[in-house]
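Listed after this line are the structures, all set down as structure tokens.
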Structure I
């Protein structure tokens, strides 16, 4: 940080940091939610998939039997969120990107994810 000439005392110029990591954070969260929606639809459509998702949750969550396949759905969402965050962070960490298109993409993914977990939508698929 450097003091600017002619600026009021104490005013400093700060270096602009790239906003790529910020984009990586909010986009990865929406990707995680989208995966949750896809898994929800998959468990509604296929009993075999539902059992595999439940088995995944039972593999590491104590007392997963009490919440059923939701344990596996949360597991897959968590893996997708963290994996996409790590990948996007390393891809965008030094970049300064336009926020509007990335934010628009995140909102679009979030809207689709919300539809996928909304019962009237997946009841149509049953």
Structure II
């Protein structure tokens, strides 16, 4: 994403996710929960960047997750809380073929870097509980 990427909120993300989309053979079709997508598997040419959920300035985003139903980060039914981790660090893309919305963030640790992606397969999972 570039510095000009628009910051999206819940309403904008819901609007994107609710747009009609059709079936296709997206390489990210299996990313129903946050899934590791190494650089060689990231289908950059098949996607268009539409915005970001990460604030460019200010405080470091929280690492607190939102799982009121005791889901896990990789659960397909885990909520997508825009102000909680990892959504608050995600870039937003759409598939050029089917218009499916995909979120991507980079997981980093002491000695590793791992891009993770998740399709917004159900707009009902999007939420905006109070920021931690």
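Match the computed value -23000 of helix-only ellipticity at 222 nm (-39500 (n - 2.57) for each DSSP H run of 4 or more, over all residues; to 500) to one of the structures I, II, and report its label.
Derived from the structure labelled I.
Can you spot which of I, II the value 0.8 was calculated from, given it is distance in nm of label points 7 Å out along Cα→Cβ at positions 16 and 80?
Answer by label: II.
Match the computed value 3.8 of distance in nm of label points 7 Å out along Cα→Cβ at positions 24 and 48 to one of the structures I, II, and report its label.
I
With Rg/Rh (Cα atoms, Kirkwood Rh) computed per structure, which member of I, II shows the largest figure?
If we compare Rg/Rh (Cα atoms, Kirkwood Rh) over I, II, the biggest value is for I.
For which of I, II does Rg and Dmax of the Cα atoms in Å, for residues 40-111 alone, calculated from the coordinates, equal 16.3, 45?
I
Which of the displayed structures (I, II) returns the greatest value of relative contact order in percent (Cα under 8 Å, 6 or more apart) on calculation?
I
Every number here is computed from the coordinates shown, using simple stated rules; none is lab data. All of these numbers come straight from a predicted model, not from anything done at the bench. Cβ atoms are built from the backbone, for glycine too; each structure is taken alone.
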